[in-house]
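Multiple structures are listed underneath, in structure tokens.
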Structure 1
Amino acid sequence: MKIAVVGSGTVGVMSVCHFLRYTDAEVTCVYDPNKKILGIGESSNIQLPQLLWESIKFNPSLHGDKLDCTLKYSVYYKNWRDKSFHSQIIPNQYALHFNNFKLQSFVFDECKKIYGDRFNIVEENVVNLIEKTNSVNINNHEFDYVIDCRGWPESYEDYHLCDVLPLNKALVHPINKPGDWNFTYHLAHQNGWMFGIPLSTRQGWGYLFNKDITSDEEAVLDLEKILDKKINKEELNEFNFRPYRAKNFLQGRVIKNGNRAIFYEPIEALSGVVYDNINRSFFDYIYGHKSQFEVNNELNIITKAYENFICYVYHGGSIYQSKFWDYAKEITNNGLKNNVIWNETVKVIKSDLNSTEYNLIHFPFIPYFWKKLDENLGFNLFNL
């Protein structure tokens, strides 16, 4: 069997590792070496270190300097509600903060050492991706199955555009000194929130806001106030975005993953959990355990539940009384109203608040962790 992964960003790397480790297939990564990777410093969930350990025996104690890694034990919510708190990673487990500029070269070198001729690299811009009856043709290379991780789509025709999430722009600012904390900051501010990611060599801060409410000038002034430093424009990376998810993730022999599949804001690093689920679902499809309909149905439930979780975190507002937070509360409450999947989620969680069992409708947490987050946010939504 021949499997192609198109794209070499974080999710492309995850997909290479997944299908090398869990199948006997020959795996080829096809990517354009001239395409820029969004290198902002990344915060993972527990799936990434688990996958790296199982596929290439990555050990942060031995190899962490290769990726500028620090360990992540929680997400620290500050200024969201009356009290600040840590949303803990599962006990006795950890996630990673890592430099995604360095991920591809390190992991691919290790894959070559471990998997030999089963792993191949084709450095080409993908001009044609054509599905045939029994194969997929990429630039005249034939494959049995393809994971499409080419990044943001060229158009949104085949995507659901989300109109119930309040953010659409990020200003990302690196600080060239090591981060000395072991959690990801989720710091609410008057215009949205910002993440803070500690790497062993630098820090990555991302100021998230709505450009239709807050100007770039206002955002930069607030960022300077929060970080207590003057920021030059050339020190900022700007990202405009709109939230979306695929209508169908799997079509025949090709599945979308990464930003090709979904792009929501980076709260709790939950996109990594979705990407892992996509690879697992594709594995089940390839080996006949699930149909195309079942895969798409499950992934639609998961991604809608992901959207619901983001709405949930916003719907009660923050400590700030501002135009942004009024808008965020309004649209996210609308997003949860008459929402079949959300209503079922609340019902299932209420039925057994101390459960440590997980199913799709719980995404992203088991009921016990939903309960703890709800208590910390002071929403009391799951009180019986």
Structure 2
Amino acid sequence: MALENYRMQQLSALGADMHAAWDELLQKSAPHAVFLTSSYLSTLEETGCVGANTGWTVHHLLLWDTQNQLAAACPLYVKTHSYGEYVFDWAWAEAYHRHNLSYYPKYLCALPFTPVPGPRLLARDEAAQLELAKALIKVTENNAMSSCHVLLTDNTSAKALQLAGFMQRKGMQFHWFNQRYQSFEHFLETLTQAKRKKIRSERRKVQQAGIHFEWKNARATTEADWAFFYQCYASTYAAHHSTPYLSEEFFKLLSERMPDQVLLCIAKHGNKALAASFFIRSENCIFGRYWGSLQYVPCLHFEACYYQPIQYAIENNISVFEGGAQGEHKIARGLEPVETSSWHWLRHPAFNNAIEQFLKREADSIGQYFDDLNERSPFKARQS
């Protein structure tokens, strides 16, 4: 069915009246995509983390069929900056500026502040997904945006985006994969001797400092837990002289709406809490999101952000741990390089052509980097 046969709608908020239709479509097309649930997206909106004065204006895009059934949808935002995206286009914005052109506002189809790869174009079938990709270009033109960017997609929407005219940009993250490990020690035994020794040494330092860890799902958390976590979270931003994107209210409300997906890992010395890590889990994956510490302990960051979630994944039969964006140092902790894809369309023909050539060169560099990293694999069986 062609685009003109759908009714196109843009939402300024994912209100309660839309939750059922949105989640029903999500369940049909991407049931494990916890960051695309109405609970997650609406919590960002209702707590003011996106919306007015944030540079993230909600413009979610929906396609309705002739039977008034939701056929396709995607999260969409008008951006007036490039913060909180994790796929960097600051150089593109600067190039526009040098030519007296405006790069902002732009359209962004992505998860705010969340570098988790996965579905972006929800659709009941391939035909509707292709029309949704075309609709993204149409609203970009109609609303005079400079460009449209669909970030960190999985393969489910690649065909539709390519056919619609988007250009692919490759990137890299680092994920850990559970090879049916029976224990953390079983996992360590698959690593080279040097990497095993390093990890054991780092874990030993934390244990010798008298640190132990308490895992809580959201149902078991208290107001005091969230107040402490937010203090830790804010301290991380303060250390880098920046301001947190997310509010304490966001974390509290999300824990109420997604109690089985939200996890806290609290580091304690005796009864005193020192640090905390925030995770979200799906059925098959645990996602490392935020952490902070109120007291420096050697190697505590590695334990709280990598070794604890890896151990949790092993003990709970979770297949994948995603440790967030960037960080080549994660390879030494048993995470592996994984290619990511984002898709871009720019309204200015000359810039679109120039960036297309840039992306081809960048993809070659990413491919070489990927090969280089795999040659430095920490796993015994994968050494060349």
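Values quoted throughout were computed directly from the atomic coordinates according to the rules given, and no laboratory measurement underlies them. What you see is a predicted model, and the numbers here were worked out from it, not measured in a lab. Cβ atoms are built from the backbone, for glycine too; each structure is taken alone.
Can you spot which of 1, 2 the value 57, 48, 42 was calculated from, given it is Cα extents along the principal axes in Å?
On the way: 1: 57, 48, 42; 2: 65, 49, 41.
Only one of 1, 2 returns 57, 48, 42 for Cα extents along the principal axes in Å, namely 1.
Taking 0.85 as the value of FRET efficiency 1/(1 + (r/R0)^6) of positions 68 and 188 (r between Cβ atoms, R0 = 35 Å, to 0.05) derived from one of the structures shown (1, 2), identify that structure. Checking each candidate, the match is 1. One of 1, 2 was used to calculate mean count of other Cβ atoms within 10 Å over residues 60-67, giving 14.6; which? Going label by label, the one that fits is 1.
Calculated for structures 1, 2, FRET efficiency 1/(1 + (r/R0)^6) of positions 52 and 228 (r between Cβ atoms, R0 = 35 Å, to 0.05) is largest in 2. Given a value of 1.4 for distance in nm of label points 7 Å out along Cα→Cβ at positions 276 and 300, point me to the structure among 1, 2 it was derived from. This value belongs to structure 2. In this comparison of 1, 2, the computed figure 0.25 for FRET efficiency 1/(1 + (r/R0)^6) of positions 84 and 196 (r between Cβ atoms, R0 = 30 Å, to 0.05) is attributed to 2.
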